[in-house]
Structure formats: C-alpha cells, structure tokens
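Asks: Listed after this line are the structures, all set down as structure tokens.
Read the figures in this text as sums done on the coordinates, not as results from a lab. These numbers come from a predicted model, not from an experiment. Cβ atoms are built from the backbone, for glycine too; each structure is taken alone.
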Structure P
Amino acid sequence: MPTSAPSPDASLLAAAPAVAERAAELLGPLVDVSSPSGDRDGFERCAALVVDRLPADAILERPPCSTPGFAPDLLARLTGRGRARIVLLGHLDTVVAHPDHRPFVREGRRWDGSGTFDMKGGDALAVALLDALAAPALRDRYAEIALLLVADEEWRSVPFAHAERFAGWDACLCFEGGERTATGDDAVVVRRKAAATIHVEAAGRAAHAGSRPDDGRNALLALAAVARRLAAHHDPAGPDALSVVPTVLRSGEALNVVPDAGELICDLRADDLAAVERVLAGLPEELDGVALAARLGRRWPGMDHRGPAAPVLRRAGSLLGRAIVPAARGGASDASHLASAVAVAIDGLGPLGGGAHALDEHVDGGTLAERAEVALAVAAAVLDPVGP
C-alpha cells in the first residue's frame, strides 16, 4: 500500500539536523573574524563567509547601514509563489575591540569566542534556516524570505534605516541568543524594554588645584553629583520597570588642575521611552557653578508582541510537540525597530549560551539542533498560521 508524502510542515521540521549542522560549520569561521562595530574590513570578511553559504538563487543587496561610515549592511532575498513575507534579522558586529578578541574554541558542548552568543551563533542559524527555506517544495508557501544582517547594532545611536523596507511584512524573526524557562521549556523573546542613553556635558572653570582650587568650578564633581541623581531613579521593580545605570565618566586631563569639562553617559531601560524622557527633564542646567547640557543619545523603542505572537507560538508548539514559551528581556535588539512595522516580531531564536560582551562569552553547541527546531517551527507557523 503506498504511503502518503509527509506534510510540508513535517518536511520543514525534518530539516532541523541539517540546519544545525550548517550553522555549526559557519559559526567558527564567523567568530574567528574580529568585527567590532565600525570596522569595515571585519564586517566585509564576515559578509563574505555568509554569502558563500547562501542559496544559489538568493538575490543579494548591500543597502546603506543606518550609521554613516559603516560598511553597507547585507540583505539576501528568496522569492516564491506564495503570499507570506518573513525577514530573518541579525547583526555581525560585536562590542569587543581587536586586541581583546578571542577566537573560536570548541570544547565539548561549550563553544567559546567573542560574539558566539551575541550574536554570531544566531546569525549562523538564520543563514542555515534561509537555506532550508530555499527548498523548491516550499516556494509555494511564501512570496519573499529576507535575511538582513546589519553592521552597527551594538553602537548605533541613529534611527534604524530598514523599518520602511519591511513595513507590512508578516513576521520579523530575530536570532539574538536563546533561553529556557526555569522548568526547561524553550523560550523566545516577544517583549523588550525601550533603551536609551543620557549624555551630560559639563562646562566649568579650570584653576590650579594646589594654589587656587576654589577659583575653579569642578566639572568632575558636578558630573559625579549628576550620576548619583540619575542613579536615584533606578527602580526596575517599579511601575515603569526603569533601570538607570551610569556607565561612563570622563573628566580631567592633569593631576594638578581643577577639571573644567567632562562627559557623563548613563544607560536607561524602561517599558516606555516616556519614563526616560521624564528623567532627562528633571536634570539641572547648572550645579555649583558648572553648566550642564543633557541630551538623549540612543533612543530605541520598546517591543511588546505578546498578543500577536501568541497564536504563532501555539501553532509552532503544536507542530513541534513541545511548548515554546513567550519571554521578556531587558536588553535592546534590532527587532524592536521592526516591531512597529511588521505583524509579529519574535526574537531570541539563537542558541543558548552566556557571557555576552564579556571575556567568557560562549554558546552551548548542543542546543543548536533544538533551537533549529524552534526556528523552523516558528517559521512554519508564520507560513501557515491556520494549519490543517
């Protein structure tokens, strides 16, 4: 008796081992390239590795990066005969400067190296997923699948350049590092805080620190006082979920001179940017004779797609045979910039790991296969939101 052919969803999910294997093959070479934000050569070398592994009929574009002077971003597109449109999103830049870059080291399940978790492990999965979606049998299920890898996520302070390009698309799937719940369920990120930086510049008056210190107006002390005022707003458990963390203070050039200028930078996260703007509005314009000029630098919107993502995750969990749980995360992501433009945004699809921005950054290589399953199930749920 002839057997029926597997369903399109079953065929797609069956690709998980191959997706994980292709991602593993790409991850090491990507991590071995040092690609801090703003380094054009590093981005181009990473982009070349990605291009070598794209489907043969992928349409390549190099749109301008959001940040002037950076390497152009990388956009690869597949076209089909269906209706759905999905963008797979990631970034190839890291925060690690060249002298501190750590190459890829694989020891059992622990795979170390700069950018493994944030987010070259997720990039490798996204590239492998695009390859799986290029199968001829799947072309009737979508009109377009795009892979967008940007060069400036870690340091961008200007508006995201690509929101209009993907306005009205069915989904943005972003591959920042993944996570599990306390009970071991697969989790994806559907809610993120807004993120911003407050920059404060101080203008005081220099004086000799030994002979006439009181003639000066100490910019360093004024900025230190402002840092304490800002930190007093820190209330992550409060109504705005507001975190306020002074991160950079620069002032003074000589050991015997009252500092006459300086800069303070503070990182803020909240459910809504309005809470950040209230903190900014409360800063003084002068303190102890030192003029203060405060402004917002980075302004990243929040993301809350709990509602739109719920049916997609139910469908994906049903296809996979295990729960995919919605989660929230404080860290910023490019998915936040597309969340207002697309029907559903789901982030945190990369492998599990830790140590983002730190010397012990790593991924658990053993989770590539299960996160490939999650990504494939989510993609299948977007391509066919109703199912049989």
Structure Q
Amino acid sequence: MRKLMMAALLIAVCSAGVSQMPVANSKIAPTLAPTPPMGWNSWNHFDKNVTQQDVMDAADALIKSGMRDAGYVYVNIDDTWEGDRDASGMLHSNAKFPDMKALGDYLHAHGLKFGIYSGPGPLTCAHYAASEGHEQQDADLYASWGVDYLKYDLCSFKKTDMDPATAAHPDDPQAANRLMREAYVKMRVALDHTGRPIVYSVCQYGWDNVWTWGPAVGGNLWRTTGDINDTYARMTELGFGQAGLAKFAGPGHWNDPDMLEVGNGKMSTEEYRTHMSLWALLAAPLIAGNDLSKMSDDTKALLMNKGVIAIDQDPLGKQGDRLRAEGLLEIWTRPLAGGALAVGLFNRVTAPATISVTLKELGIKSPHEIVNVWTGEKVEAKGGVISAIVPNHGVLLLRITP
C-alpha cells in the first residue's frame, strides 16, 4: 500500500503543468524545527576523513563541554559515510562507519539527535553514492537507523537540465527549476512515508530564490548561500547578504546562511562574536563545525552564551533584518517574544567606530531595560540615544525589554 501511495504522489508531482511548480503537501514538515536547529556537523573539521568513532567522540565532547545542555543536540555526519549499493539497491555505509544503527542508538541514548547527508543526484559532492532513483529506499534506511535530520545536497543533480538553455523543455524557462523542485519533493514525500519525523535541510546554495519555495517542497531549512569558510570576509558576505529575507523565515522553515566557523581559528574573537551575533539575529541554524575536543575557553563562551542562544531560539520565530547602514556601519534588529527587541550595532571597518541609534528609530516609546548580551551589563540610552564605540570587526549586541 505504501508503494502505491508513493507512486501516486510522485505521478502527481511529476505531471505538474508547465506553469505549476511541484509541492510536497507534507503534514509532518511544518511540525518540525519550531526553532532553528542547533548542533554540530563533521565537514568543517574532519572533511572527508570522518569516522564513526570521530562522531561518537564529538557526541561525548558536546556533553562534556555543556554544549548539548545549551541546545546543540543534532550530531550531523556530512559527506563520505556512504558505501556501495547491493544487488537490491540497498545502500550500505563504508568501512569508516561499520554500524550506523549502533551509532544512532548511541546518540539517542545520550540525549542527542542523529543527522545524515545525501543528495538528489547520482553522486554526492565528494563522489559517493547519493539518492537519485532510491529516494524511498534510502529514506526507509535512514529511519531504520534512527536518523532525525537529513541534509540533501544538490551536487551532481542533472546539471545540464539546471540550465534553462539546455533544459528538457527549452521553450519553458521554468523547466530546470521545476526539475530541481521535483527532486526535493521526492525526498520529502519519501521521508514522510517512513513515519519518522526527520528535519529536512534543503542544500542547493540559494539558487532560484529557494526561500520563496522552500516550505512548498517540505524544507525545514534551506541554504540561502554558497559555502562559508573561516574568514571574516566570507562570513560577513554571507551573513549581511541575508538582508531582505526575514519575511520568508519562521517556525518550521528557516533561512540558512551555512554552518558556524566559530573556533576554527582563522578569525579573531571579535570577529567570531560578530558571527554568532549576526546568526542569532538572523534566526539562523547554529550548526557548529569546529574540533570539539580542543575548544578554548573563548570558543566555549562564544558558542554557549545563554543570551545569544536565547535570541537565536526565540519562540516568536521572527528573523531579524537590517535597520540602517552607513557605509560599513550597520544596525540590525530582531523582534522577540513578549515585546522585546534584539539590536546589533556592527562595525565592519578595520578601526574602532562610534555607532548610535535612537530609541525612536527603534520604535521604542518608553524607557526599557537595555542589556549588553555578551557581558550582561546594563546600557543607558542618554537623551534617548544609544551610542557606543564598537571595536573593529566587532559588534554591540543588545536586548531591550519592556
């Protein structure tokens, strides 16, 4: 029966007209990820060399460091866990991951959740087996292992068809985009048919304005950007590039400017503080990518600041946006539950700078408590103006409460 239902849904998806884009009609997806997912991903530190033991060690480090209790619960294996398919098409993990069911059980027994990686093409980005043509088979396999989160990466998916000039229907400029959406719908449908609630991370780098259709294909989060790296220039390019996307995010569906680089060592503490502050204002997923076994006290303090995490995980689910920019001095705000407001004063220049904003500009009519989120110190608004000298590449992150 399940196979017949799956076939009927996919026929409906794939027979969509030229002007009609496919949708997943998922009843499960909207109930998942009420706040942005928090956790850890293997790629930034381990790259292609990650093993099952590395993942178990990372889980232990999340617990020992206090990160699990701070909210970092997803332990996500990225690319290169995959082995070969057998004669029936069943995918097996490779020798680096001898027992995926045992790994899932280990994570769950320690209060963590299990994340995995695949893609809609024949191969992953690292040229391992992906899920094209095996969507339900793979989804069932993930569910049997206890997977809670799937990152689905577009690499190798019909790249010629992605170009409208060479699409299957060259007279239809939407044909390539429809093919891509259909591929993401197929896996959401497959995940739903397992009966297991699996968070769905749509990873296709923001092409075709994914934020406008991510919820329709059953995504709980979608990459709005290309890959991040551990440089201030790239981090700020991606983060500040999210201006204007706030209306597309909310509980169950989040814009994702990629993983955190905090603790990987190529940015200063002030720059990492900017990274965390900006991601919190953006209601972005907080997926750490550092070596959890070698965290400095500064890294722990950055990743586990309770006030910053509270902004990111605010139950109102409103993404922040840019209020004003004067050159490389920017002010961002995010409405919070209970009428509170998060405010970030960002200095993107290479020298300290004074940044000011009035309570009137922030829409605040009466006195409020103003707190520096990173230090816990109270801040005054003298004459109705908040003004501070912000370090180069730094931020003053405030929480203003009624």
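Asks: P, Q: which one has Cα Rg over 2.2 N^0.38 Å, for residues 260-323 alone, as calculated, at 1.11? Kindly include the intermediate steps, with their values, before the conclusion.
Replies: Values: P: 1.95; Q: 1.11.
This figure was derived from Q.
Asks: Could you tell me which structure in P, Q was used to calculate mean count of other Cβ atoms within 10 Å over residues 36-43 as 24.9? Write down the numbers at each step before the final one.
Replies: Working: P: 18.9; Q: 24.9.
Working through the options, I get structure Q.
Asks: With percent of Cα pairs over 20 Å apart, for residues 132-195 alone computed per structure, which member of P, Q shows the largest figure? If you can, show how the numbers build up before the last one.
Replies: Details: P: 51; Q: 37.
With respect to percent of Cα pairs over 20 Å apart, for residues 132-195 alone, the highest-scoring structure among P, Q is P.
Asks: Taking 27, 51, 18, 3, 0, 0 as the value of P(r) over Cα pairs in 20 Å bins from 0, in percent derived from one of the structures shown (P, Q), identify that structure. Show your work: numbers first, answer last.
Replies: Details: P: 27, 51, 18, 3, 0, 0; Q: 27, 55, 18, 1.
Answer by label: P.
Asks: For mean count of other Cβ atoms within 10 Å over residues 188-195, which structure out of P, Q has the highest calculated value? Let's see the in-between values first.
Replies: Values: P: 25.0; Q: 21.8.
When mean count of other Cβ atoms within 10 Å over residues 188-195 is computed for each of P, Q, structure P gives the biggest number.
Asks: Another question, if that's okay. Relative contact order in percent (Cα under 8 Å, 6 or more apart) computed as 15: which structure among P, Q? Don't jump to the answer; show the numbers that get you there.
Replies: Working: P: 23; Q: 15.
It must be structure Q, since only it matches.
Asks: Given 17.9 as the derived value for mean count of other Cβ atoms within 10 Å over residues 68-75, which of the supplied structures P, Q does it correspond to?
Replies: Working: P: 17.9; Q: 20.8.
Clearly, the read-out refers to P.
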